[in-house]
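Okay, got some structures for you below.
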Structure P
Amino acid sequence: MRNSPVIGVSACLQQGPRSLQHIVRIQYVDAVLDGMGGVPLLLPAVGARQQAEAVLDRIDGLLLTGSPSNVEPRHYGAASREGTLHDPARDATTLPLIRAALARGLPVLALCRGHQELNVALGGSLHQHVEEMPGRINHQAPSEGTMDERYVQRHWVDLVPGGFLRSLAGTGRAWVNSLHNQAIDRLGEGLAVEATHEDGTIESVRWTKGPGFALGLQWHPEWHVRTDAFSKAIFRAFGEAIEKRKA
């Protein structure tokens with residue numbers, strides 16, 4: 001694996017049984033290993049102590065992971081509802097990292113919370129509770145059941161005609177999982193919509209302002225990267241973008 005791409009994988013700072021812990025779900029690590037033959041490098045949520053440029057010098061691509069926590073609304077000029085789980089150390093780590101990665105054309109794949117971080121990093125805003133909006137469905141996963149049952153594909157997304165994802169899928173719709181209560185409201189600068197749900201929820205975005213590859217997905221392709229052709233194609237495209245940049 002000497003020539004395999006090194007993928008920075010964002011971690012969360014969460015309270016463990018006895019102390020704070022930097023945490024990444026194994027599915028993201030496995031997706032880097034099995035979905036693109038990469039070497040995962042976990043990036044702890046250390047905020048301002050992390051030197052973004054030094055990190056980017058050492059990785060070939062950036063994978064922004066999902067999380068139980070939400071981006072703090074103060075980053076887009078809103079207030080948080082009491083009881084909402086936040087991770088300010090992660091925000092302080094990933095938001096500058098995203099902007100620095102895009103500035104140098106480093107490929108970025110942003111999933112669920114990462115998709116929302118990508119939007120906020122570029123000046124966009126979020127709906128904090130999509131399920132409370134008129135005409136929207138509840139995009140959260142059931143609270144009961146196994147993890148496999150919670151991450152099963154459960155609704156369609158429509159892929160934008162002429163978009164990158166439609167060319168990747170070879171069709172106009174994709175069957176995806178759904179485990180989120182936040183979603184994009186105001187689109188960040190330089191982002192174009194790649195996929196939507198029929199209720200109007202933005203399900204995917206793509207960076208269009210520079211030469212680099214950056215794709216945000218509201219769903220979790222890492223969970224099905226071994227079994228689902230579309231999920232495999234997403235990680236393969238991420239890897240191809242990295243190889244193209246290296247060449």
Structure Q
Amino acid sequence: MNRITQKFDELRQAGRKGLVGYLTAGDPDPGASEKNIRTAIENGLDVLELGVPFSDPTADGPTIQAASHRALRAGMTLGKSLELVRRLRRDTAAPIVLFGYANPFFRRGYARAAEEAAAAGADGLLVVDLPFEEKDELCPHLDRNGLFFIPLVAPTTSAARATKLLARAQGFVYYIMVRGVTGARERLAADLAAQVGLLRRCATLPIAVGFGIQRGEQARAAAQVADAVVVGSALVEAAQKGTLATLVRELRRALG
């Protein structure tokens with residue numbers, strides 16, 4: 001069984017909501033990055049979204065853009081990101097989703113990238129700028145290697161298109177709560193409950209909501225309607241400030 005499915009099964013049986021956390025591989029340097037990731041997992045992260053740094057992260061706001069650029073300056077690549085996954089997998093069972101843009105995977109070759117990701121111990125890919133219409137270039141390679149393709153659904157996604165997107169979805173659905181790029185927000189989207197309700201009509205997979213959550217109280221509110229929350233920019237900022245463990249524990253307590 002894929003570790004993502006196993007983790008969400010465990011959470012459901014325990015009556016708990018999941019904490020999915022994003023950190024950029026190699027930010028601010030490979031050693032510190034690995035230490036920060038281990039800190040997050042040890043303090044309650046359920047699923048790691050490991051950002052593969054890219055020079056033009058168009059879906060990301062200033063915080064994650066800066067993290068990606070720091071990682072690239074420190075020499076991080078897709079290959080080194082996979083080496084990091086391999087080291088983490090030696091002593092953690094936490095699901096690991098590679099979060100990135102299509103270009104690095106395409107340049108490596110989708111077949112090779114999928115094989116190497118599986119061999120390293122990754123559990124899935126989330127390719128933020130891969131059009132749905134082009135998924136068949138990548139997904140068969142993921143399927144052959146037991147990797148999940150995690151779909152993104154936006155507030156602007158129509159019900160008809162969401163049904164298509166989720167027809168072959170695996171692991172969990174990542175619902176983007178806001179229009180725009182990643183980054184902390186002061187308030188949750190007013191239509192969150194309604195949008196998650198619509199998604200539940202299209203898929204039976206767990207639904208994780210993200211783009212904007214930065215505090216425990218926001219995570220608790222989002223988890224009232226979702227199965228998990230995704231936190232990215234706030235974790236990146238906390239890692240820079242040396243408060244990562246504190247924030248992860250706060251979020252974990254808020255989710256039960």
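Numbers at a glance
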{"quantity": "If FRET efficiency 1/(1 + (r/R0)^6) of positions 37 and 53 (r between Cβ atoms, R0 = 30 Å, to 0.05) is computed and equals 0.70, the structure in P, Q", "calculated": "P"}
{"quantity": "Highest-scoring label, criterion being mean count of other Cβ atoms within 10 Å over residues 13-20, among P, Q", "calculated": "Q"}
{"quantity": "Entry that produces 18.9 once mean count of other Cβ atoms within 10 Å over residues 77-84 is calculated, selected from P, Q", "calculated": "Q"}
{"quantity": "Structure responsible for -13500, with helix-only ellipticity at 222 nm (-39500 (n - 2.57) for each DSSP H run of 4 or more, over all residues; to 500) calculated and labels P, Q on offer", "calculated": "Q"}
{"quantity": "FRET efficiency 1/(1 + (r/R0)^6) of positions 69 and 205 (r between Cβ atoms, R0 = 30 Å, to 0.05) - structure with the largest value, from P, Q", "calculated": "P"}
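A short reminder: the numbers here are calculations on the coordinates, not readings from a lab. Here the structure is a predicted model, which means the values were calculated and not measured. Cβ atoms are built from the backbone, for glycine too; each structure is taken alone.
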